[in-house]
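**Q** Several structures are given next for inspection.
Any read-out appearing in this document is the output of simple, stated calculations on the displayed coordinates, not a laboratory observation. No experiment lies behind these values; they were computed from the predicted model shown.
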Structure P
Amino acid sequence: MICPRCGNTTWKVDRSLTVDSAPIRKQISRKMMDRAEQLVGDYTQDYVVRRRTCEKCGNRDHFVEISFADLEEVIKLRAAEDQSD
């Protein structure tokens, strides 16, 4: 991953959350998980949300990680949804 602010490629993971761990976390974690649920929750419940920080400039960003198999399914379902519109 390349930092959009500085171009650095070294990130550190600050926080990792799964569907199972979200209820026991703080409010900010719930917001992260709610956003991930909006993005991929209709397709899979097997995902991880990670907050990463660029080690050079401190830029923070959130990432949703899903398996290749789930990603392929998301792409197929999205394509089918687009064709039905």
Structure Q
Amino acid sequence: MKIAIARAQIDARSGNQNEAVNSLEWIEKEARKAGLLGREFEARLALGRLQLQVGKKAAGQATLALLAHDAKTCGLITKSASGAGRRDEL
């Protein structure tokens, strides 16, 4: 799945954003079904970043906010770490 995520990122850079989005959504779904939380989160992170890059700001922000919430819920990040990259706090 890690290779598939990298391939989707390459597709996005090559101008195939729709294909990349579809791939990342599929990877997220399959990782979730397989119980691969790390890969699921990687796919969601890549998807959120891609959404921001292609001008889907609201969707990208929503994807990344939900990812941050889920990571906090799972104990993968702390409250202070989740806000560290926010521009309004810099």
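**Q** To test your reading of the models, identify which of P, Q gives -24000 for helix-only ellipticity at 222 nm (-39500 (n - 2.57) for each DSSP H run of 4 or more, over all residues; to 500) when calculated.
**A** This figure was derived from Q.
**Q** I've got another one for you. Work out the source of 31 here, i.e. which of P, Q gives that when relative contact order in percent (Cα under 8 Å, 6 or more apart) is computed.
**A** P
**Q** Tell me which structure, out of P, Q, gives 3, 15, 23, 24, 18, 12, 5, 0 once P(r) over Cα pairs in 5 Å bins from 0, in percent is calculated.
**A** Here the read-out was taken from Q.
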